[in-house]
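Taken together, the values in this text are just the output of simple stated rules run on the coordinates, not laboratory data. Fair warning: this is a prediction, and the values are worked out from it, not measured in the lab. Cβ atoms are built from the backbone, for glycine too; each structure is taken alone.
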Structure P
Amino acid sequence: MSYPFQIASFDEYEKAYKASIEQPEKFWADVADTFSWRKRWDEVLEWNFREPKVEWFKGGKLNITENCLDRHLESSADTPAIIWEPNDPTQKSRTLTYRELHFKVVQFANVLRNNGISKGDRVCIYMGMVPELAIAVLACARIGAIHSVVFGGFSAQSIADRLQDASANYIITCDGAYRGNKEIPLKSVIDDALVQCEFVEKVIVLNRTRTPVSMIRGRDVWWDEEVQKVDSTGNPDLPAVEMDAEDPLFILYTSGSTGKPKGVVHTVAGYMVWTTYTFVNVFQYKRGEIHFCTADIGWITGHSYIIYGPLCAGATSLMFEGIPTWPDAGRFWDIIDKHTVNILYTAPTAIRSLMGFGLDPLKGKKLDSLRVLGTVGEPINEEAWHWYNENIGKSRCPIVDTWWQTETAGCLISNLAGITPSKPGWATLPLPGVIPKIVDEKGDEVVVAEDGFIKGNLCLTAPWPGILRTTYGDHERCRTNYFAAYPNLYFTGDGCLKDSNGFYRITGRVDDVLNVSGHRIGTAEVENAINMHTGVVESAVVGYPHDIKGQGIYGFVIYNGLEKDMELIRKDITLTVTRIIGPIAKPDKIQFVSGLPKTRSGKIMRRILRKIAEGETKNLGDTSTLLDPGIVEEIKNGRV
């Protein structure tokens, strides 16, 4: 049985797109009517991009977990909701049906309530990829608490920054987490963060690795013991708290062009409608299929396409605790065959990494259950696209190349699997409700093709239900980051091409944000961390092409410390960045320089550094405006 809003042909796509542009309120009202509401909305949409202000389904009342769980109990209670594959392949996987997941979410919602957490409270979740992470997220949503999931690879300082920004008084974590052959001491990292965050009232700790941890009386409690207290009272039911359509659902921190991470806020109703609509249509999900999104729930991909989108659609979502290369590079393929996975959604970085192991890890793997493949996080290069298509999809599975962002909640530009055309390396067509506009640096629309393509900066002219509403505690930052560059447009920060078929190809960031393995990292954030190292005077960070990660991090560092072993200093700086931000932000290359190319006003000319990092040493453009043009030659000659 298909979904009422599922697009079944290219002709239907064209009709849906036209309707969504010409009558957006009617179009989205029809989609939203397929969900469960306590009270239907008074107004579908009110918006302007000046303030900015966006409100969808204004006046509507609902709880997203009733749409993820309760409404499936009558017809699909025994359908698997989450299949969990542990890090260690010798351990048993776990399956939670919709009935079991509903029970555990209600149970843990009672735990949250018993520990003083209520509607509007911010709860930081710092856990490994275990089913309890999804349970914690949904339990927060059920009682109206605002969850803020932090990826398990972030450092204590990064967690402290996020706790302080969100004024999060509550934390849910694990003693530790498994990731490949590593054991990550999560509770220990939380304890280090809490040295700066004495306002935190309660830390709920799940026992996963049985790592010895410090438990502070009155603040720290064990997950299992708290669940037993609920069970001893007969596990009272906990009706979902009624939420307004525009109440915040979660905060998710993403890097910006300044050193301070920004908390993107998504609200209940629009996020629910958008993630479910895009999940069903992009992947052409069929009831009963198994959807395997390999992302971590600490990123938006995991929020939208492991938890909320699939569960609202009554789908079966597979969660994986480990990494694709452990205990060997055939792990993904083993999981697909073991669980007869139908849809695989992963990152180009993972594909390129697995390509490096050759075809031996694929020997003996059937992969015949696969029907749809997908990529996310960054544009996929053609070589990786063809390898994925031929060796994993056996040239019979459509590949959806999805472009979207933390701020957009779900896919904005993508082919629909088997419905709309695909083109290797191209995201292709916008989804219904998405109106792209390509502009030049002045904000004027680019209409004249160059080399057969329209080229420029990608903007969007109108809101879709999943657009971010604000950045937590700082609405002005939201305005300046996304809506101030070009009047009445949402600026994505990405450059793009458009071909004669109307297909879009994302060419990468045009602001000071790197895209490393699909993770957005602000250059200023990395520079601030490098500059914390004693002996570092100043630094500048740029991206450069990396065979596996897509973009690597290249740091130019002015150092005048006493230590003369520069290789040791490189390692020290790398460790400093890892401690302050986390391993995902450590520089791949560090070049020591005596100065940086600056204008007379003191602005670093990153354009020049970027070209040098990329290996381009001849066509550096005009350097006459630099304070010291001679420094460019020195940097060119010292390239690492």
Structure Q
Amino acid sequence: MFDLVNRRKRIVQVILGLAVLPFLFWGVESYRDMSGDSYVAIVEGEEIPRREYEQALRDHHERMRAMLGANFDSAMLDTFEVRNSVLERLIQQRLLYREAVNNGFVVLDSQLAKTIRDIPAFQKDNKFSKQQYEELLQAQGLTPLIFESRVRQELLLQQLLDGYSENGFAPKTIAENVRYLSEVQREINQLKIEPEQFLAQMEPEEADINNYYEQHKTDFDLPERVRIEYLVLSLDAVAQNETVTDEAISNYFAEHKDEFSQPEERKASHILISVSSDTSEDEKKIAREKAEKILERVKQNPEDFSEIAKENSDDPGSASRGGDLGFFGRGVMVKSFEDKIFAMQLDEISDIVETDFGMHIIKLTDIKEENKKTLEEVRQQIENKLKLQMVEGIFGEVVEDFNNVVYEQNDSLKPAAEKFELTIQQSDWISKGSKDLPLFLNTKLLAAIFSDNTISDGQNTEAIEVKPDTFVSARVIEHKPSTAQSLEVVKDEIVTILKKEMAEAKAVEAGEEKLMRLQRGDNIDEEWMEAKQVSYMQSQGLEHETLRSIFRVQPTALPFYIGKVNPKGGYNLIRINKIIEPQLSDEEKIDNFRRQLQQMIAQEELSSYLFALRTQYDVKIKQDNF
């Protein structure tokens, strides 16, 4: 959003006020003294305990739940990518800490004390309260020593990272060139030569079919397959056996009403005339006069707000969208900006609103009213939550007991099913690459199912966690080894593949022939698609390589023709009709863009530095735990 330029000035406040404090209560030190704890990775000989990793996962889930509210879906976070990113952050923290120490960074006691005094959670009447500080730490099971050690570590890391985040440099000439490339447009027409129009004409020879089969025989093998029976033990399943009283549900609703309401959200657009904090009063006056002229134009033509924003706004994040900032609730924008928006009427246009970022002209475009749910609407949700709370503390013991039963009585799942009131389920045929059942995407479970013990001896697998708080034990009931398929069986499939390849080659041949004629000045009897304007910022659905080809050429005369093989098959003919030069930008806009570019360069340098650290130190990930 429009605060991107100055976001860095408040990074310490954000990190310490929002992120560090919760992490301190559940961070690394909470696990240091847990002897015998398994680990997920080792960084230069230092283990990252599995319990620390699992807590970091839970913290990540809770942050996303708080951000998304009713739209939160835990399933979208239960992916390898999310789990891997959480682990990588823990690894990154340790690498950065080692670097900071090795490079001699220190945090003065006075700096540490000031940082802690400034954390709002420890303040009473806007002043640091030692009593509140100690009580809050004690309530979280922390000592001041552990807490202060963690804050010192965060400050140490910040010193190390500041050297990168504060020193990005982008020459003015580079900024001007990048801005030009991002705004210059070309008007084009497309003509797509699709393979489908040649498909019916294609007929592969018998020799080609035989050759393809011989060269790709193993591609048509039927993979090793099994049918299994299995049990699923989950926190949810255990919780459903619990009973919650109506009184408990009512009490929870009364104490957590805010949890079941969607706060009011507003949608707004704005025009920003950027003014930095160190701008002189004369320059601020000039900026205000510019804003006032734009405001007068907007009030005379309110329906043109979007176009005026595209032409005049200094906010690179929203200007291209006509100033649209989307929906947001309270606490997202800076206070003066937010207060104004939540005091406006629908479709109202504000006077000039001044913030740390400059002068804003705001239009309120939509309102989502606050939505408060009744007890009956959320009764089931509360009941499920209370049931989960009742069993969370004992679930680890239940899992251990479940694992013992399927291991000790490993020739049948029936004893475990009876003891834990679970239903034995059966699968259809599955292979190692099967994607039909989400539970069996887990590589560790698949490896256990296809192991010799499970197939040959008919033993139960151990209880394997396939997603957070969900465990599966399986047993093979039927097995088929990998088998080859004859040419007669797969011939139709091969014919389909070859016809498609032939049609794609024919489409490219036809496209190149038409391009040659166009470049020679001949006319072709084809209907071009509707003209559209494209740029690097607005690709209009073009593939990246096609877009690059359009802007790489420097036409000596228009129209100009180019062609590109479509990565999805076929051929694209492009007619460049017009080059639309961007309007000249004023110096202030160029400086603003250069600051954005500097920030991007700093981020890239930091990413490269972190990548180099990752290769410099010895990092081992324990894949079976991870």
Structure R
Amino acid sequence: MLPVTSRFVKPFLLIALLAADFTLSVPFAAAQQSSVTVDTVHVISRAAPLIGSESRALEVIDAQAIRALPASSIADVLRTALGVDLMPLSPAINDVAIRGSSNEQVLVLVDGVRVRDAQTGHFNLNLAVPLDQVERIEVLRGSASSLYGSDALGGVINIVTRSRGRRTAASLSRGSFSTWDGSLSIRHPLGPVTTDFAAGYVDSDGHRTGTDLTLKSGRLSTSVLLGADPLVTDVAFSARDFGAAGFYGNYPAFEETRTTTATTRWRLRHGSTGSVDPVFFFRQNSDDFVLNRDNPALYQNHHKTNQVGGDVIGRTALASGSVAAGLHASREALTSSSLGDRSEWSAGASAEFAAGSVSGASVTAGLRGDRLSSGDFALSPSIAGAWNTESWLRFRASAGKAFRAPTWTERYYRDPSNIGNPDLTYESAWTFDGGVDLDLGEVSSSLTGWVRSAHDLIDWARPADDSSIPYETRNVENATFRGIEARVGLNDVAGFSVGVKGDWLNVTTSAVDGFVSKNALRPLTQNLSLSIDRRLRSFSGGFHLTQQRRTGESPYLLGDARLSFHARDFTLHVDGRNLGDELYRDITMNPAAGRSITIGLDWVRDIH
């Protein structure tokens, strides 16, 4: 077992414990107050976003909060969100989980459009969205299949890109592990047409031998005002070449992925209370993997996945509330040296009703049905409600069923020890949560308790009485997850903003009798964080301390910080990550990155 507490961070552990003790005596609160107008947050409801946001566990990280973090990527930002487990293999590839889920059980959206990878959940964060283009990140904790269909079991992450203003920005940084990171973005409105271009480049030797990487990305968004709303088209591309030593066994592997996405979306308004939103999307992801980069001919895999689909969502206001209904369809095709050539489709229909007011009681109910090409039919109901007893006090509760269809790898992968199962059915879970929110001005608070009961979980399993039989993917496991999430935010403590977050998780599992599972669940069972931020006229600084514990492991403590100097349009910042050089293991059980220091210069010119 690696040592878990370095001398550098012991004093900060005491601070964290004192802060945690303090929060037990006051209402739990949000760590930060978002400047986002909640009725623009559509990840949580299509019928009535403002009402829907009252009843669910939602966190919004806006652009101002993102700039204050020691973060250079979307993945870096997500690791600070409540209930989120960011499991990086390297900066090139990150697994993300919510509330103890697997990485396949989290749905990732960009501007409301799904970017899920059908081959494997390892590629769900293969995004070509530079951080400077992000307006906010919405994290919905809990089931959302009644809105989004497959994969929205643990939660949904929606990356919302910049949509207004004139902006030019450039950044360049140099950091530990011989890392260079640069980006350029230009947003230019000209009459009814606006173009938004961004490009990024990262090159690094990696934090350990065999984890070097080169990342390239580019994105072009064009909006043309047609009537009251713009027709928006986005095209993006990312190339990731990275050492994968130890990612998939004790081999000096190397991997190259290429991801291309294209989306078109529009809103057609009907009168003052109705609209129809058509959305079309395309995604291609290719993955070239070699087991031994010094001898590529030893073993190689080549995969290419194409996805095309669309949604049509209609909304209207009724005398008793608001309703939204939609049709959804997608087709996915795979060309693979090891998984074969495959194709599948899915089609679904959804409806949602919302009624009430944000100043009193409200309710939201949804239902979606999805037909899969396997012949399976998944029905996903949900209901949520909120009651604002006072202007500063809200109670909320929700329940919903979600599902996840198996990936290509789970169905068709084959080697001497592991065999995929093409007859797998989807896994499903009911999630129930309830909470209370308080807003007392300088102090705001949130406390949530939740339970997820999952059935037919997909795992690699074999008969317990015969070890000579290869592992095969089966719907073999059930699990019950129980958790508590709490936040407290103090907006002005002697000029400082102070936030404390905590989430605790308990998991009980049971496999089908007669089978033994290969993959033991290894979620975060404890995740506590303390944030202290201060902004002066020309200087700003923030310190973030996190203690985490995984199932069956000792806790580890991470300290990150950013110090910035601002002069007109320029910002010089120094970032420190894992300042105590804590030794702990990543999701592959290899040593995670130690202490790193980055110095960067940003130039931004905004014209609103």
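One of P, Q, R was used to calculate helix-only ellipticity at 222 nm (-39500 (n - 2.57) for each DSSP H run of 4 or more, over all residues; to 500), giving -14500; which? Going label by label, the one that fits is Q. If semi-axes √(5λ) of the Cα gyration tensor in Å is computed to be 47, 45, 26, which of P, Q, R is the source? Traced to structure Q.
Name the one structure among P, Q, R that P(r) over Cα pairs in 10 Å bins from 0, in percent, for residues 508-571 alone of 17, 51, 31, 1 was derived from. Computed on structure Q.
Looking at distance in nm of label points 7 Å out along Cα→Cβ at positions 364 and 484 over structures P, Q, R, structure Q comes out largest.
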